[in-house]
Every structure is written in structure tokens, then in C-alpha cells.
Structure I
């Protein structure tokens with residue numbers, strides 16, 4: 001049986017992430033960024049951050065199913081949904097948001113898709129959970145929670161209302 005982090009803990013993490021991201025944007029002089037959530041959990045997190053930061057550009061959404069290099073190995077049968085980027089990514093500061101950072105493959109796929117739309121000026125990676133154990137050299141700029149889990153454990157964000165994190169052992 002797994003354990004569950006409830007909406008209250010997630011809301012606290014989101015508040016901390018909002019403050020940290022705001023400070024990072026000021027430090028890097030990033031004004032009017034384009035926030036993009038990775039479908040589905042990353043989009044839920046991005047919706048909260050986008051609202052909390054009162055960003056002006058509409059929130060973007062990408063589905064990276066087609067770009068994954070491991071979907072057959074992990075048993076995914078991709079049902080690709082269209083990405084919705086309300087603004088050109090060319091020369092934009094992108095804030096890329098995902099729910100769980102694990103191997104780095106989802107982020108690699110998201111970057112591949114973003115670059116198909118143009119060349120951003122910068123990409124800032126924001127994740128709710130960093131669970132370690134990378135296969136690719138990917139590092140998040142803003143992290144809500146860090147979990148040290150065995151590779152046999154899975155972490156899944158459920159939602160969108162309420163948001164909850166579930167950890168289960170395979």
C-alpha cells in the first residue's frame with residue numbers, strides 16, 4: 001500500500017514554488033514569460049502557478065506522448081492530444097512545468113516539442129516533485145518537494161480537484 005500527500009501539503013509546496021519562481025524571474029530579469037504545462041499533471045500545477053503569479057500571456061499546454069522514447073517499454077499506448085501554445089516560443093522565456101521529475105525523459109521530450117515550435121531564449125524548469133534517479137542530465141530550477149524513493153516506487157499526481165500525490169511500490 002502507498003502513502004498519500006494531500007491537497008494541503010501540495011498547496012504549501014505550491015506557495016513555496018510561487019515565491020521561489022518569482023524571485024528567480026526577478027534575478028534573471030525574466031519579464032512576461034510564457035508558461036507551458038506538460039499534460040496532464042504538469043498542466044494542473046502550471047494552472048496554479050500561472051494564476052498565483054498573475055502572468056499575462058495565456059497558459060500553454062503540451063502533450064509529449066508522441067515524443068517519448070520509452071512509451072513501448074513502460075507500457076504506454078500514446079493517445080496524442082494536440083499541444084496548445086498560445087504564443088510563439090521564438091525568443092521567449094519559457095517556464096516549463098511538470099508534476100514529477102524522475103528519469104528526465106519527459107523533460108527531454110517536452111524540450112524536443114518546444115523546439116519544433118521555435119527557439120526559446122531560455123527555459124526554466126519547474127516541478128512539483130523531484131524524486132531523483134536521473135537517466136538524463138536534467139535539473140529543475142524550482143522544486144516543490146524532494147522525495148528519496150526506491151526505483152520500485154511510483155509517484156503519481158491525481159487531480160485536478162483536489163490535488164494529491166500517491167506513492168506506490170511496484
Structure II
């Protein structure tokens with residue numbers, strides 16, 4: 001007998017729970033207030049403005065370290081999400097049981113290069129990452145951050161990551 005497809009709401013809740021567990025697995029992301037908006041398999045990171053993010057109060061401008069952390073967290077979550085998406089959709093991982101403790105290991109940063117294109121203004125920032133190469137041992141990711149206009153990024157980055165060993 002053919003199994004009935006799951007209701008869309010059940011699938012959506014399962015994916016949202018998996019993304020929440022993934023985002024909560026990086027405590028520094030919670031400290032900065034970073035959260036993620038999911039549309040299908042595409043993620044957009046949001047860094048809500050907070051006074052603690054100001055690096056130069058005379059301009060005022062966002063701190064470069066906070067911007068770099070925002071971009072790096074976005075890249076790591078994108079890599080983790082790409083892996084989780086495939087595992088959840090294939091049924092190899094039960095998303096309803098995912099917690100910070102039961103998540104697969106996250107990628108480790110090998111190097112991360114940030115280009116600061118202009119000052120980050122005291123307002124919300126957004127970022128999207130694109131995995132340019134993903135293998136069993138190594139991955140490359142490009143990330144762009146913008147504020148009011150996606151066509152005018154204020155920072156971009158390229159990162160290389162060591163992928164965790166996966167069960168075969």
C-alpha cells in the first residue's frame with residue numbers, strides 16, 4: 001500500500017525545528033542575536049541592530065569583528081543546513097528529534113577572508129551564503145551582507161571549511 005504524503009504544515013514544522021536546533025548550536029550567534037529566515041532550502045541570516053554592535057560611535061558604524069562573525073556564522077549555518085536538508089528529505093535523520101545535542105557536527109573554519117566594502121550603518125543587516133564547493137572533506141563558501149539594498153553589500157567574505165566526518 002502506498003504511503004500518504006505528509007501534510008505541508010508537518011513538513012514545514014519539521015524543517016523549522018531542524019533549522020532552529022542548528023542555529024541554537026552556535027552560542028555566539030545567539031549572543032549577537034542572529035536568526036534565520038527559511039524559504040524552501042534558501043536561508044537569509046538577520047543580524048538585528050543592537051547598540052552593542054557599534055564599533056565606532058563617532059560615525060556610528062558596526063564593529064568589523066561583529067560583521068565578520070555574522071558572515072562566518074552565516075557560512076557555517078548554510079553548510080550545516082545544506083547537509084541537514086539532504087538528510088531530512090531522504091529520511092536518514094528524523095528532524096523532529098533534533099536538538100543541539102543530537103545534531104551532526106558542524107564544519108570547522110580553515111580560513112575566512114572578509115572584504116569590508118563600506119561602513120555598516122546602525123540598522124539591521126542581512127546575509128546570504130552560497131556554497132561554491134562541497135566535498136566530503138572540504139567546502140568553500142561565499143557570503144554577502146547588506147542592509148537596505150541587496151545590490152549594495154557592505155561586506156563580503158570567502159571561507160574554507162573542514163567538513164566533519166559523516167557516517168557512511
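Structures I, II were compared on distance in nm of label points 7 Å out along Cα→Cβ at positions 64 and 88, and the highest value belongs to II.
Computing Kirkwood radius over Cα pairs in Å, for residues 40-103 alone across structures I, II gives 13.4 for structure I. Quick check: 68, 33, 30 is what I get for Cα extents along the principal axes in Å, calculated from one of I, II. Which structure matches? Answer by label: II. Suppose you compute relative contact order in percent (Cα under 8 Å, 6 or more apart) for every structure in I, II: which one lands on 23? Structure II accounts for this read-out.
Every number here is computed from the coordinates shown, using simple stated rules; none is lab data. These figures come from a predicted structure and were not determined experimentally. Cβ atoms are built from the backbone, for glycine too; each structure is taken alone.
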